[in-house]
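Dropping the structures in below, format is structure tokens.
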Structure P
Amino acid sequence: MKYFSTRNKSLKFSFKDIFLRGLAPDGGLFLPSEIKQYNQSELKNLSKLSYLDLATEIILNFCKDDIEKDQLKLLVKKAYSNFKIKEVVELKKIGNHNLLELYHGPTLAFKDIALQVIGNMYDYLKVSEDKVVNIIVATSGDTGSAAISALNDRKNINVFVLHPHKKISDIQRKIMTTIGSNNIFNIAVEGSFDDCQKIVKDMFNDNEFREKINMSGVNSINWARIICQIVYYFYAVFKIGKSNISFSVPTGNFGDIYAGYMAKKMGLPIDKLIIATNENDILQRVINTGEYKPEKVKSSLSPSMDIQISSNFERLLFNILGEDDKKVTSLMNDLETKGYFQLDKNVVEIFKKDFHAKKINDEETLTIMKDLNMKLKFILDPHTATAFGAAKKLNILSETIILGTAHPYKFLETVKKATGVEIKAPSQLSNMVDKKEKFDILKNDISKIKNYIFEKTI
């Protein structure tokens, strides 16, 4: 299998190539040349597998030219050995709702599910064997901590994590900044997550800088993230045992929900994918009007979703535009030069066949958290609460699974504000509060951040 860019289908890369690169040389995102489509008989056989075996089968479709099945199975087994539950994720019935808990990994967020595997892939693919690899990550709170957990103390790998200064929760920050490994560098950027993400993308597009530091990335722009996340959509549908299941997904950078879209393209009987947003509702606006126009990022109680430029939306554009790489390039150029792009009505209608979108504001988020605790004695994090709210507002007839993306402990203040409950620290984080934090505050200036990184790598 080969991979190409959303902006140039003629470019050809191996899985190992795209794994290391993260972003295509032309600024586009990588996609595979073929997508496995399972028939009913194959789906039935997959439904009998454990999570680990299912993960091996699904992921193998996309990397079999570079990773043998037996080796991949070992990588997956090792990745999930430090999860709190054997099956990695857990499907619960909360009242009339189906909740898929994705936060039983070492940093209590769904990002662990992909990044623990990716950490082992770096070792197996020997991308850091000859020289040091410098991984640059932008995070809105969870990706950074998951990347650090997966890659700390790795030989010949440095990790630079950019997070928006004072715009993530204290617990999210401390999970990152209390790991004292010499290969981890935390940078608090005086700006938004979108600013952090733009800096990382611009670094990838600076060929001279990228080559000089041997740069790689593990944001959701890296296709390896997506393929690991496809797995739990299959697992959840198999657990429910019904067809035409819908999913409600707290959505920021569009990677998690795009994995669901991929699962549907692979033959999984999914009805609708619900995009749950907070006040940063660009995805609701584009599905209603066709206009993709980022606004100023608004701070909210669900900070991991405080994003106005959803990178993985470019992958969906490529799909719904009939794989027209020239059209995608034109739209992304419009976004860069004009600050927006406009989709035709027929394109929006294609979008609506698979997706719904709903905005849940902070007041609604608190109400959802309060009500669920009062009625069912269950505590939600604010991101998962938006997914509950979006599903309720849309009142979709098909059975719906809500993705639980983070442990509520990561958002102590919001949980207490909504419910009055003080959550005890999970065992994974019990010693964190006593550790010293280590991070540097830098201006939102790519040249200063480049210099910082370069100085740390020489």
Structure Q
Amino acid sequence: MSIPQSGGGPIERHEQMVEYLASGCKPKSDWRIGTEHEKFGYCKDTLTPLPYSGRRSILAVLEGLRDRFGWTGIEENGNLIGLEKDGANVSLEPGGQLELSGATLSNIHETCDEVNAHLKEVKSIADELNVGFIGLGAAPTWSHSDMPMMPKGRYKLMTDYMDRVGTMGKYMMYRTSCVQVNLDFSSETDMVQKLRVALALQPVAVALFANSPFFDGEVNRHKSWRSRVWRDLDADRTGMLPFVFEDGFGFEAWVDYALDVPMYFVYRNGNYIDALGMSFRDFLKGELPALPGETPTLSDWADHLTTIFPEARIKKFIEMRGADGGPWRRLCALPAFWTGICYDQSALDSAWDLAKNWDTETREAWRIAASVDGFDAVVNDQKMFDLAKELVSISEFGLKQRAIAGAQGMIPDETHFLDALKDSIETGKTPADEMLDLYYGPWDQDPNHVFKDFSY
């Protein structure tokens, strides 16, 4: 989850909110890549989730990273809840999932170096504490009552609200993990095309990265349970956003949509003020019940944009949000996949050609089918496996066109970061399929084996 904003000045004109989004437009030469990934921590001897505090805890991991590797601590009400260094952040999800929000970097070589360095740092601390970390889309064996709550005011508010607006909000908060990539756009037109591609083809990413076949210690009959959870969370702020595909969509339309998304909070003086279900439009008029007579700042607007959770979203960049947390190799594959598609115009056009004739019902059908069946999904006689194969090929083409070398010129481009996905295409199996093969084979239907076989 995002760290709250501050400053930004008052919002005095409606246009400022549009301008805020438009200020993200950058020339291609300035485009960057930001990767975010979450992982579950657990005690190796008991296979139980890490509490916030104690000898073996999330706090101990954060303190170890701070003291040994030069991270600067971020506190909320005296509690260490995050770290920052060199444009990157380490933060906590509600159930203790440890998240790296990486710096904005020029290429996938740098992104993967960052991921590798972070995981090595975490492992060095974790090994000393006899704790482990694992990348999965959903906690495989833990119940809701097993999960700790991190000491962040935002999460307390969200937890109380989730049962009012859906059935699976707390599942998402406490027992799912994802990996996402943030990419830039050059203009409003470029943003529109990229966002449409990201939303329409997000189910393909769900299938390629499907990695959550277990929940509550059982097979859940979905390849991506994380994706299933998002379908019954809060209809006001999730989904495939049909309006994005309508003629005339742009920054203004996103602002109108965001203004109608009910608020969560207002951040003031280090505290989260309860604004659950209230209207940002009322806030603009000085009529917010939580802060009567007060009007918002641009930082309030920035915070509000972080409380919108569709399959892809825009802020000053585009976030592709629809992939399960996963093993080490796939943390580099996800940004490579979307960078190849979005940062070469020919690749982007080819990707859009795959989805441009889909209607709202088709896009939603893919969303559902991908979470349930992964590669085996079929919609309107079209097979997900064929779609995934084609899209990986398009991404590979885009990365070849970028031709950004790594390892001091020894690696000609970024295409090898797709190898994990190409392996899945070759075998016809998603990560979830591979785990299920183990579950019904050597694991003897014991999902606890996942911790030993798939931890970092």
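No lab work stands behind these numbers, since they all come straight from the coordinates. As the structure is a computational prediction, the values presented were derived from the model and not from experiment. Cβ atoms are built from the backbone, for glycine too; each structure is taken alone.
Values as computed for the structure displayed
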item: Identity of the structure behind 46, 26, 23 (criterion: Cα extents along the principal axes in Å, for residues 136-191 alone, calculated), options P, Q; result: Q
item: Which entry (P, Q) yields the derived value 4.9 for distance in nm of label points 7 Å out along Cα→Cβ at positions 208 and 352; result: P
item: Computed 4.1 for distance in nm of label points 7 Å out along Cα→Cβ at positions 48 and 432 - originating structure among P, Q; result: P
item: Answer label among P, Q for the case where volume of the Cα convex hull per residue in Å³, for residues 224-263 alone, calculated from the coordinates, equals 80; result: Q
item: Computed 0.05 for FRET efficiency 1/(1 + (r/R0)^6) of positions 240 and 448 (r between Cβ atoms, R0 = 30 Å, to 0.05) - originating structure among P, Q; result: P
